[in-house]
Structure P
Amino acid sequence: MAEKPAFYMETKHVPLINREISWLYFNDRVLQEAADPTVPLIDRIKFLAIFSSNLDEFYRVRVATLSRLSNLNLKAKEILGYNPKKILNQIKNIVVRQERKFNNLYENIIVKQLAEEKIFILNDKQLNVSRGEFVKHYFREKLLATLVPIMLDESLPLPELRDRAIYFFVKLTKGKKSRLALIEFPDMLSRFVVLPETNNLKFIILLDDIIRYSLEDIFFIFEHDTIEAYSIQLTRDAELDLDKEVSEKFIDALSKSLQKRKKGKPMRLLYDSEMPLDMLKYLVTKMGLHGESLIPGNRYHNFKNFIAFPNVGRHELEYEKNIPLPVEGLSFGKSLMGMIAKKDYLISTPYQSYDYVIHFLREAAIDPKVKEISIAVYRLAENSRVMHALMNAAKNGKNVTCLVELRARFDEQNNIGWSRRLEEEGVNVLYGIENYKVHSKICLVSRVDKGKTEYYACLSTGNFNEKTAQLYADHTLLTADKRITADLVNVFKALNKNILPKGLKSLIVSPIDSRPAIYKLIDNEIKNAKAGKKAYMILKMNSLADEQIIAKLYQASNAGVKIKLIIRGMCCLIAGMKGYSENIEVLSIIDKYLEHSRVHIYCNGGDELIYLTSADFMTRNIDTRVEVGFPIYDEPLKKEIREIIDLQLEDNTKSREINSHNTNKYHKTNSAVPHRAQVDIYNYLKYKTKTN
């Protein structure tokens, strides 16, 4: 029986774990991967980078929101059901512990293991004469012209620091007098410089230490006895204050808001813990920071750059790159639409090739019988082949409609750029629906053959983004099933009219249909359980936070429905709690690929129902976004999805148990054989291709 967790809260008699605290423990699972000695060394560094990048976004968005709410005092507690100031304090305590763990992992384990591989990360004090000369030459050639210090004056305000930029806070001392300065790091250069190799020994130095080594060249005009430099990084509030009108005004407002984002309220100051107290006090006073905003760190910040840490050693220091598998029955040398007309196909990326989606769009762009292409996009690759296919389709005379969600957080600028390019090429661009983000991943192709209109659809749990498809585990359905395409026609008709789709028969579309449809599916399992029939649900998603759905899952558990949840990120539901969730088990898989697919499996009295969807069980996905869930009708595909989910439930290597104690304990199964879902899924799909 689970006890009440330390961060337990109860709203309307529903026991929950606070979502921010739950998210921090998800990020702790990312840190576990960085600590796992079975993970290749370079990939462990990448997991440190992911942890750091995640934390930046967390402060920019979630902590920023809590900080605003904390100003409401008692009203906030009444509205939220908890005290935001108390949660902010708990967040700081957890983050400080995690940063300590992070720093120890990097400094005392990762760096030493790199040295065992004859790879050395040198700092400014470890350079010999020849390497020092190399560094000085690099500094003068590449760096010096980009660095202009800001000399600080006690009588003037501190200049606005850019969000997430790295700065050196510098102190020059001459006798009893001192000067303070700031140096902003250039962001157009690689953070890492590979030094000349010596006797098979590899050497890497960070830009940070090149600047430290060359401080005398920067401040040569000032007399000084000593120079001290400590890195700082400020994270600002990233929320947008937008004009909601969906029009050209909206694009202009968003563009201006993105500029404001850089000057949002300071949320977190990450600073070198070696910084003297007088220098830290200066920053705190000048910025008006509070205690919970101060996070001590090590000498290197903005660790997200370490995602590009160069592998100068053995290939085995990185995960082996699997060759994307073919999808049985699909061929690049034939018409995909001709094959899709006969049966449905499922693409499971990154195990299988995302090129099928690109090929589907390219074929639609050049097929003279294709008259219309409609698509909704959320996040796009920088040089998107999806967008190029759509622009070429428009040039070929197709009627192309593309809904670009401009409010895709942190991708707004990229999406604004693409929307303008699409319009220039003759694509009809839609900008979503007022007050609702369009988060759906859907595409519909209209083809006229012998006077008859046929429809072909592509629906996915992930974005139309060929770059992230190499890392995100998602499912994409290619279908000509009239039950799905007829609904999709109505979805795009509604989006074209800037209204919400409704009255659909097969698709489950937020915000109108999702909540009642989900409740109906859960109620059906409750009814069967009470009747003594077999009743279960297996639900996989990124996040589970909606209170009403959690209450419904507790109700189902109490009725005897067996519930298995696979949740990668935050999970506010408390598993195994007496009187609420004794029949609920929650697992989380963190591994080489990011688990991004959303899969729902309902027992349905033995005739399983399987849905894929773009939505998580979060209030925003259910009530304030346009999301599309779609059924899998094809029996072989249903079997394939079920077997993939079963492999994930059997994982006893990268799967963690999520419970009230937030310990992230690794999941153990009855099997004595190690099972690792992402490896097993690749082998399963590879075997299927060979045997069919």
Structure Q
Amino acid sequence: MANQHKFTVTAARGMLSLLAEELKQLGIKNFKQDQGNIRFTGTLTDAYTVCLWSRVAIRVLLPIAHIRAESPEELYDGIKALPWEEHINEEDSTIAVDFNSFRSKIKHTQYGSQKVKDAIVDRFREKFGRRPSVDLHQPDVRINVYVKHNQAIVSIDLSGESLHKRGYRVTSTAAPLKEHLAAAILMTAEWPKLAKQDWALIDPMCGSGTFLIEAAMIAADIAPGILRDYFGFSYWKQHDKASWKQLKADAERRRQAGLSRCPVITGGDADATAVQAAKDNIAEAGLTDRIQVVHRELLAWSGMADTLPQTGLWVCNPPYGERMGQLDQLHHLYETLGNIITDSFQGWRTTLITDNAQLGKFTGLTLFDTVPFDNGPIACEVLFYRAPRPVRQNEIEAPSKPAVIDDFFEEEVVEVEMTEQGKMFANRLKKNLKHLAKWARKNNIECYRLYDADLPDYAVAVDIYADQIHVQEYAPPKQIDPEKAIERLTEAMQIIPQVLEVPSTHVALKVRQKQRGKQQYESQAAQQHRFVVEENGLQFWVNMTDYLDTGLFLDHRDTRHLVQQLVSGKDFLNLFCYTGSATVYAAAGNAKSTTSVDMSNTYLSWAEDNMQLNDFAGESHEFIRANCMDWLTEAKKDSQRYGLIFLDPPTFSNSTRMEGVFDIQRDHVSLINDCCSLLDDDGELIFSTNRRDFKLDESALTDYQLNDISASSIPKDFERNKKIHRCWRIKRAD
């Protein structure tokens, strides 16, 4: 077990509850909220994770000692006695000291800081004949000393400098909103949830773009610290470089995957200089193709309503009275803002930060909450308003194709410089495309696998879904340097849109990874970015962003076609039916009836939609929500019979809606026996599994004819990966 340490995380006024929720989401459980900070016990990796992923934290401190500090001399002696050589390198190191006191005899912070620095320097000079120098900007080690009631807590500042400094602010405007405040406002406005539901966001007074960038980073699951090249642990002697390297690589994977789920985020400003500053910062954040910023007067936003989604969040930081000078001008500004939203954006919520909450009344909007936050030295209120006419989820029309951001502003396919390995990857994509595109068109197939880790350095699967691209990364072997693996993935995600001549917004990356905390129970998103694709003359809804899979398993294309060929006049059962694609094929093959069983309401509803899309409806098509194992038990009691059963179970499941754990290797014999007990005398079971090391226990299935059709069931586009699945046709033995 990794070493456990005690850490302290600080946050600004009003943000501790948000920080506590963040820690829960990050899987940190053992924490306690204090005045102005949260203390938790965990590993260095946990602390690094907070530094990288917290949007509202200011500093992460590692306390290393508690000493008495009744006098400057006692403070000096206590600091000098500490083993600083365990934290600071002996040669060419730099330090800085932050000193604060509360109700203590040492009141002068600069003097206290000087005594701490002198003690450390003197210890090094006496022990090693050399001393660290002082760097107040970005020292190798920053020491934090907090004296309360003459007791000093001495800590290593792992953050190094305030975590609100994300690294993207290259151009600034007058009185910019700090990054952690913008994030806190967005989190309180429920933007993380709204973004997953594909709500848009507008900041009509965007200034240097802080709200827009923070909103995009939240929506796209981008770590707020991913752009920073300096943390307090970077040159700390006990720094765990391997752990940090892995965390950074995982964060980059999540960024690449999250970008495809970014909803419409746009903003503007009446000041052209501010617009340019916002564009500069957005470019530095790598979000130019995800955020639109325009030079636009406030009144001009009314004309944009028809080009934007029905639901969204207006968020802005209007000028304050002390900056604008005349209060009556602010009355008019708030009234104008309220009129625009009431007249043109009725399904949109509004969030404002102001130093004068009374001004909010001039919007005419319905206020439902206020939260106090400080904007620097200015005490402010954040005002949250309801939408004038809230839009229910069932009122939102599902788009016939993904409502990606390029529907609202164009994105060019940008050429990128390639490494030699990158050129090899691009050439392989081109070669595969030339080989498979003609075959796909000839066979009326819009969805197929283009590339499947053909080159070891680029361990991804690339699937084409009409004009959308779905990319899945295979987990790199442990011996591969995480930074090298992520460099290859990043390069691949730049090359794919260029070679396939699609905008990067049409490329969705999925990263299969272990989730922490509450993340493991959430879907990727809830944007309903589904669209229709065609396969063998049949149509299916697919979704590129919301789930790990798209809704259509491409490797089972030929198996579905086999179902269509065998099912005529028979009752068909699809167990673990997922989105019902095999059921659609069965209906197209003139099945007498179809029964689709799955434990997920989401997938059953999806299956029904797929059937309706192909004009298959009526009482002969039944959809049942149930644990398939329990349903089989009841079906045997009722003596139900089917002429053809399709069984493609998960390899493993420990769903919270299911008792016990399902393992296909352990449980396949009983599952096959239960299914075969439901077959007509001449009925047949098609059984398939994607478990790579699966071994069919033929000795326990001697009552059946077992016909391994794995080789013939692998489609042309999966010929490079013949182990993608195993498949059998099973009948009762004569």
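Bear in mind these aren't lab numbers, they're just calculated from the coordinates by the rules spelled out. As the structure is a computational prediction, the values presented were derived from the model and not from experiment. Cβ atoms are built from the backbone, for glycine too; each structure is taken alone.
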Given a computed value of 6.1 for distance in nm of label points 7 Å out along Cα→Cβ at positions 225 and 377, which structure among P, Q does it belong to?
P
Starting from the value 1.11: which structure in P, Q was Cα Rg over 2.2 N^0.38 Å calculated from?
Q
Among P, Q, which structure scores highest (criterion: mean count of other Cβ atoms within 10 Å over residues 17-24)
P
Comparing structures P, Q by relative contact order in percent (Cα under 8 Å, 6 or more apart), which one has the largest value?
P
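Comparing distance in nm of label points 7 Å out along Cα→Cβ at positions 153 and 425 across P, Q, which structure shows the greatest value? Don't jump to the answer; show the numbers that get you there.
Values: P: 5.1; Q: 4.5.
For this comparison of distance in nm of label points 7 Å out along Cα→Cβ at positions 153 and 425, the top structure is P.
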Given structures P, Q, which gives the highest value for mean count of other Cβ atoms within 10 Å over residues 441-448?
P
State the single structure among P, Q that was used to calculate mean projected area of the Cα convex hull in nm², for residues 161-264 alone, giving 7.4.
Q
